[in-house]
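Asker: Each in structure tokens, the structures are laid out below.
Taken together, the values in this text are just the output of simple stated rules run on the coordinates, not laboratory data. These figures come from a predicted structure and were not determined experimentally. Cβ atoms are built from the backbone, for glycine too; each structure is taken alone.
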Structure P
Amino acid sequence: MIQNNNQGALQHPLNTGFNAQSTTSDVIRGIDLSGKIAIVTGGNAGIGVETTRTLAAAGATVIVPARDVEKARKNLAGIANVEIEAMDFMKPASIDAFAEKFLASGRPLHLLINNAGIMWVPLRKDERGIESQLATNYIGQFHLTSRLWPALKQANGARVVNVSSLGHHMAPFNFEDPNFEHRAYETLQAYGQSKTASNLFALELDNRAKEYHVRAYAVHPGSIGGTELGREAPAELFRKMGFMDENGNLRPEVLASLKTIPQGAATTVWAATNPLLNNIGGVYCEDGDIAELFPSDPAIQTKAKLHQSGVMQYSVDEDNARRLWALTEAMTGIEFDVN
């Protein structure tokens with residue numbers, strides 16, 4: 001029996017009955033999270049707020065680490081069972097401080113939702129000198145998960161969900177130059193490789209952690225209207241991707257394909273809570289189900305468009321996943337020893 005998702009061996013839909021129109025209310029129906037502890041990074045904006053609201057309404061205590069605590073308090077006002085703490089993925093010491101405070105509480109951690117992410121930004125570096133999209137969308141996930149590992153293990157049945165993206169189609173991980181030190185900076189290439197890294201991390205984490213009853217997943221939320229993800233994006237990038245016409249208007253087919261925020265958060269919530277995944281991990285999910293493996297034929301592998309779906313084979317590759325884990329430990333100085 002196949003025990004892992006190396007090379008995409010488990011990338012087969014389960015025919016859950018959910019789809020792109022399914023909402024968080026649909027996927028959480030019948031699920032009780034009373035007594036469970038969850039952490040949702042970026043849980044104070046966009047689909048993160050909806051994820052936080054849904055988990056809390058199902059009975060979980062939800063901790064939201066936020067760069068802007070006051071903004072988080074405002075955005076999460078009125079939601080019960082929520083705790084807000086300070087943390088900034090661009091500042092490694094703040095990740096350590098947040099994790100240390102949580103561990104000191106002695107609580108288990110049942111759900112870690114690595115939701116925080118950025119996109120379409122100019123070249124910036126974090127305090128370690130790591131390109132900002134890689135730092136936020138992947139390195140922060142690795143760092144935080146490693147520090148919270150004792151609490152995940154303590155839960156004796158935990159899940160880690162990395163919010164990834166179809167954007168991983170844009171680029172494999174560049175092991176030779178991940179920080180764009182020897183090549184021109186392309187923000188979409190940087191975004192793509194950061195999401196590929198997130199997928200590979202979910203694969204390798206699941207392989208290492210499942211014997212301790214911790215499972216990991218990567219999810220594509222979909223293209224969503226009404227979030228802050230594109231706040232720094234110039235219109236030229238949207239035109240380049242085919243999302244806008246020459247007059248700067250979103251194309252009708254793009255508008256028609258956008259998910260609402262409750263639809264966009266649905267796959268995250270599904271992967272975090274659905275019992276169909278109790279014995280499956282390391283998979284990339286979309287639209288409330290496990291995604292299919294994208295065809296390997298180079299003629300089919302075109303620039304990511306809204307109509308494409310599935311997971312690229314390079315982002316569920318066993319060798320890439322192991323290599324990335326080792327490189328990340330070297331880049332960060334963090335030894336993530338799962339035992």
Structure Q
Amino acid sequence: MAYDARVLRRAAARYDEDRQRREELFRARQRECYEKEPRLEEIDRELSHTMAKIIANGLRRGADPRGAIEALKTENLGLQQERGELLTGLGYPADYLEPTPDCPLCNDTGWRDTRMCECLRAYYVREQNAELSRLLDLGTQSFDTFRFDYYSRERYPGKDISPYQRMEKNYDACRDYAYEFSKRSGSLLLSGAPGLGKTFLSASIARVVSEAGHSVVYDTAAHVFSRFESQKFRRDDDADEAEDDVARCLKCDLLILDDLGSEMTTAFVQSALYQIVNTRLMTNRKTIISTNLSPDELGARYGAAIRSRLEGEYRILPFFGEDIRRLKKR
């Protein structure tokens with residue numbers, strides 16, 4: 001699973017802030033108890049010294065340290081018992097001054113060996129969803145809130161099914177894709193006129209895949225191409241940030257490229273799109289492309305190589321019917 005370095009840095013910073021906040025609350029708890037019973041501070045100081053002695057005796061060479069270690073452990077247990085009795089006498093639990101990690105799986109480090117712990121992954125998901133929410137309405141756009149009643153049940157001109165039937169198929173395909181997302185998933189091409197639910201379903205997929213802990217980048221095609229252009233041609237401070245943006249697009253688990261075809265098409269744009277599509281296919285990374293253009297129109301605009309890859313490697317979901325935005329206005 002690939003993690004977006006920019007999102008991970010923010011998640012790790014939030015994680016560390018919360019850990020420091022918990023540590024400060026524990027220190028405040030200690031100070032409160034020490035003021036009420038100074039002996040508690042003496043005990044904690046003695047406990048820290050006995051732990052250091054146990055470690056030193058365990059590492060000492062020559063004489064067998066086991067006897068000394070057992071004696072120190074007994075002393076340690078005696079101090080812990082005394083501390084517990086003092087705390088309960090003050091009305092606190094006996095373990096009130098035992099530092100307990102918020103996550104026992106990783107002891108609040110965020111990592112278990114080389115794998116990210118579930119606790120840090122939860123922070124990562126929140127940060128990623130916050131970033132996605134700046135572009136998508138994740139608050140209302142979900143599979144549970146999708147409405148079929150705007151789609152006509154009458155057979156659409158030139159098609160063998162109705163818009164309603166088509167959207168049922170598209171909805172099921174997108175929902176299955178989101179909840180079953182893995183390295184074995186393919187890529188999707190959502191093709192059809194504006195206002196038919198392509199962005200809504202893309203946002204719904206982004207939400208589910210992100211909450212499963214995968215790295216997701218959602219952006220408009222026009223903005224992505226502008227970042228590729230900045231990365232290639234600019235030499236100012238923005239070039240470094242653009243390079244990070246390009247790396248995110250090429251390396252994330254799922255890239256959602258929205259509104260392909262709305263940008264001004266140039267030779268550079270054709271080259272950038274080929275790089276995105278081809279690189280992600282070669283590295284087995286998944287992509288969803290949303291466009292108002294048909295596959296034929298995509299081929300005419302971006303070239304035969306792009307069309308071949310889209311038709312050969314992507315699952316194409318056609319959208320047709322009446323613009324939902326217009327229907328809602330009525």
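Asker: Of the structures labelled P, Q, one was used to calculate helix-only ellipticity at 222 nm (-39500 (n - 2.57) for each DSSP H run of 4 or more, over all residues; to 500), giving -9500. Name it. Walk me through the numbers before you get to the answer.
Answerer: Values: P: -9500; Q: -19500.
Of the options listed, only P reproduces it.
Asker: Between P, Q, which one scores greatest on relative contact order in percent (Cα under 8 Å, 6 or more apart)? Could the numbers behind the result be given before it?
Answerer: Working: P: 23; Q: 20.
For this comparison of relative contact order in percent (Cα under 8 Å, 6 or more apart), the top structure is P.
Asker: Looking just at Cα Rg over 2.2 N^0.38 Å, for residues 30-213 alone, which of the labels P, Q belongs to the structure with the highest value?
Answerer: Max of Cα Rg over 2.2 N^0.38 Å, for residues 30-213 alone: Q.
Asker: Related question: P, Q: which one has FRET efficiency 1/(1 + (r/R0)^6) of positions 78 and 310 (r between Cβ atoms, R0 = 35 Å, to 0.05), as calculated, at 0.40? Intermediate results must be reported in sequence, preceding the final value.
Answerer: Numbers: P: 0.40; Q: 0.00.
That value comes from structure P.
Asker: Then there's this: For which of P, Q does Cα extents along the principal axes in Å, for residues 22-101 alone, calculated from the coordinates, equal 45, 25, 20?
Answerer: Label of the source structure: Q.
Asker: Still on this model: Just checking, which of P, Q has the largest value of FRET efficiency 1/(1 + (r/R0)^6) of positions 118 and 166 (r between Cβ atoms, R0 = 41 Å, to 0.05)?
Answerer: With respect to FRET efficiency 1/(1 + (r/R0)^6) of positions 118 and 166 (r between Cβ atoms, R0 = 41 Å, to 0.05), the highest-scoring structure among P, Q is P.
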